[in-house]
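Since every read-out is calculated from the coordinates, none of them should be taken as a lab result. Remember, predicted model here, so these are calculated numbers, not experimental data. Cβ atoms are built from the backbone, for glycine too; each structure is taken alone.
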Structure P
Amino acid sequence: MQISAVSKEINEWSGSVLIAGVLEGTIESQINLFQTIIKDNYLRQRVKDAKFEGKKSQKLSIELLEGNIKKIVFVGLGKAENLLINDLRKAASIGTRQVFSYERKLGIFFPWDAFDPSSAAFAVGEAIYLSSIKDLRFKSDPKESSPEKEVELIGLDVKAANLSIAEINPICEGVKFARELVSAPPNFLTPYQLAKEAEKLATDYDLDLKILDKKECEDLGMGAYLAVAKGSDLEPNFIHLKYSPIISKNKVVLIGKGLTFDSGGYNLKVGASQIEKMKYDMGGSASVLGAARAIAELKPSNTEVHFIVAACENMINGSALHPGDIVKASNGKTIEVNNTDAEGRLTLADALVYACQLEPNAIVDLATLTGACVIALGDEIAGLWTDNDQLSEQLTSAAHKAGEGIWRMPMQDSYKSGIKSSIADLQNTGPRPGGSITAALFLKEFVNSDIPWAHIDIAGTCWTEKDRDINPKGATGYGVRTLVNWIKELSLKSN
């Protein structure tokens, strides 16, 4: 997809499809403007018949018989005084869904004046790109019916918009990569295949790569991670990618939960647990590897970034983890496993210990960790847990800029009693109330207290059952843009 800003006026533009954002109360002036370039004497009546007023998310699609423009899509933006940049993002997505199969040039005509041209161009271009992605890899005929589009953002200052537009492709390709990883079936995306995908990233984008096999993980004492992997016939793969700028003033670690399939183990997922969807239990690893894809191409300065995934399956065989087993993590802490379906935190425990040994300035992990987080925040908002106010503010700002919902949750220290074990140091689950909080408190036990750390639970946000804004049904790629924004900001502040 080619996206560009064009400073020409709307009456100078020539293309086949136009998406026009309309503020509530301005439809008459918009009709007067468009009738100068659209030879349709019935345009006003058609808008009136559809009762289109420019209310937020309202849409009206009109086919045209004469002239270069074959179709115009009006999308409501709501009242001018309430307009947010996310409204432009949503309107672009709504409009794009109406014209996906059209062939020629696509024009976007929005009221840009309320926003910085660079930010507006990026938000709208990104929304169009991400709304257009279709994953057809596993279709018998995977040919895309619609050819690549040329998208022009009409009426924008070209010089101001071009720099941000240049970043759209790397970031959106990172999101696309994450979506494809999550969408891939578990008989394709095994722990080995996930490691091969990381290997391809390393080769294509000059990243350093280390893959630890089972024996190497045993040598490092990763008893919690390996205990989960025992139930599968497939070997675990511990993935460590590294991006190294020429000059490094910061070092951060991004960790993604990498359960390529989660049956629940002997605490088998049944009933409403949606076991058939558990291919997306590696959503955290997809976000981290998608961020690696984007960062490797953007090449931010000053910040060295490590990407870590403890990949495995949670299955059932004669060697599988039992409820009641006690395992030892690589920091020496013992864990009583009272639920084999709380396996992600066991794999993350050893990944966090490994990350701390790299002595970074900060660690952030992403995981489809708890159903409790979905109950608390739904499917549009991820939960954020950290004791570090600065890190919380940075990640919240990065998510807000990306239009990705996030909410800081409490690290209630008194809830730690819920994960105490009478025969081991910890147990891997606590009582049902506050389940996402006790999960975060469990992870905290494996992080050095002097290292800023944040945990983001994406159990609700990594997958959607409906077309929503820029996310078609299925994998969302949530977290990639938040992580990239955070790394970019760290790099700028280090200049």
Structure Q
Amino acid sequence: MSTPDFEAAPKDVAAPRSEPRRILGTLLIASATALAFGCLLRQPTMMGANDISRWCTVWSLLERGTYVIDDCPWHAETQDKVQIPEKPERIGPDGKPVKHYYSSKPALLPTVIAGLLYPARAITGVPLDRVALQKREPRWSQVPDPDNPGKVKGVLTTPEQPAKWPVYIFYFKPILVLLNIVPFWGFLVLLSRLLDRYSRTDWSWGYTLFAAAFGTYLLPYTQTLNNHTVAAFAAFFAVYLFVRIWDEGATQPWRFALLGLLAGFTATCELPALAFLGLVGLALTVRFPARSLAWFAPAAVAPIVALMACQYAAFGAFKLAYEEFGTDAYMFEGSLWQTPLELDALNLPWTDPEEAARRGIVGEPYGMYLFHMTLGHHGFWSLSPIFLVAAFGLVGLLRRRGPLSGVAWMNLALTAILLAFYTWNPKARNYGGSAQGLRWLFWLIPFWILMLPPALDAVAARPWLRRLSTLALFVSVTSVGYAMRGPWSHPWIQNMIEHLGLYTLPR
């Protein structure tokens, strides 16, 4: 058996797309975008503690002009918040410092959303928390007949509670379309253009685009406000520009500036993405020092400065609220973190060993935790085995020097850094909590998608390897389908092993 050929066929200018590819690409991109858009419209705008936390900040900025969320009508529905003393410190009637609730999420993204919504709020004058009430009409229903046991009778009743139509839907849904649906569409369009350059076979071209459209957790998370899809799409657009600069010689100054802006913004959404910013900045500075220092560096710093400014405006300090995890800021009255359950209980042995010992909760060893992040119940590769196929493409790209090899080396380094960071981070030992997939690694999905074409080209003429690749796609799309009803829930592997009694968590 001959060795698979991992050589790519790059072109400085993409060849005209064939008619079959044009038709397939149009149908795939339109279908995936429409599916994401339809699910977003149908699903609740506020899906869980994670997104409600950010919406609370948006409400407070627009309705109160502050980052304090004490008055927000939804803040009781989220545990993703902190309670910290007012700045400057003020003593209340009880002789204790006055404390306020704040979202624990970084302040930049909610601030940007509030800025986008400000014109609509100012023009309409309608508060974000207004609820329109509609009187209910009488209706017939059946109830047990007390005079005839086992029988029912019809009664005409009018529900006391009116129908409620929250106004925030009309404010927040367009924001979700702008942040998730439009970038998802752009991601697929630009990916298809890269595939025109770097996919040698129709099999590779179609499989990769289908996997990106339906086979990753980016699709179900487009329904909800979160930092992970925003970071993933920003990272992809940055990588796209990097490929155009690094591999194709498109060195216009605006590309360096936009790449810096996107890489810096990715880091504000996912703190470990500072490694991405550092790697891409170092690579560009070594090869294009003048343009990098003049255009890339200032643009890359801008989002980070904006994040620091928002954090200081919110908390009177530059640090993120996450750094307070395990302290009194998170242990306010009624806080979930006082009695964490399920996956969140895995944090307890690291943040409060005495309480963990009292409750009999044992932390997972490093090796087990790493296994479940990679090949276990939240495994990046077990839930999305298309990335096992991509791993072969990664190896092939690392073995040669050519187009996409720079992205491959960056992907390898970033994946290793993130796995090490989350394995040994004592404040992140819960796999991301109640969430489909290992959400902390979602921003790496575009990097791994770009590893697929060389692997798929290498096996295009081997039916049995194509069948294995198809099986990997089948499992990946199954994981996505399982997540579509609610991304803030446990993945199918975790539910399966818990139901089989193979994995026990405090309930």
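Starting from the value -16500: which structure in P, Q was helix-only ellipticity at 222 nm (-39500 (n - 2.57) for each DSSP H run of 4 or more, over all residues; to 500) calculated from? Going label by label, the one that fits is Q. A value of 15 was computed for relative contact order in percent (Cα under 8 Å, 6 or more apart); which of P, Q is the source structure? The correct label is P.
From which structure (P, Q) was Cα extents along the principal axes in Å calculated, if the value obtained is 80, 66, 56? Label of the source structure: Q.
One of P, Q was used to compute distance in nm of label points 7 Å out along Cα→Cβ at positions 224 and 288, and the answer was 3.8. Which one was it? Comparing all candidates, it corresponds to Q.
Can you spot which of P, Q the value 1.1 was calculated from, given it is distance in nm of label points 7 Å out along Cα→Cβ at positions 96 and 472? The structure behind it is P.
Among candidates P, Q, the computation of mean count of other Cβ atoms within 10 Å over residues 128-135 that gave 12.1 used structure Q. A value of 1.65 was computed for Cα Rg over 2.2 N^0.38 Å, for residues 80-135 alone; which of P, Q is the source structure? Label of the source structure: Q.
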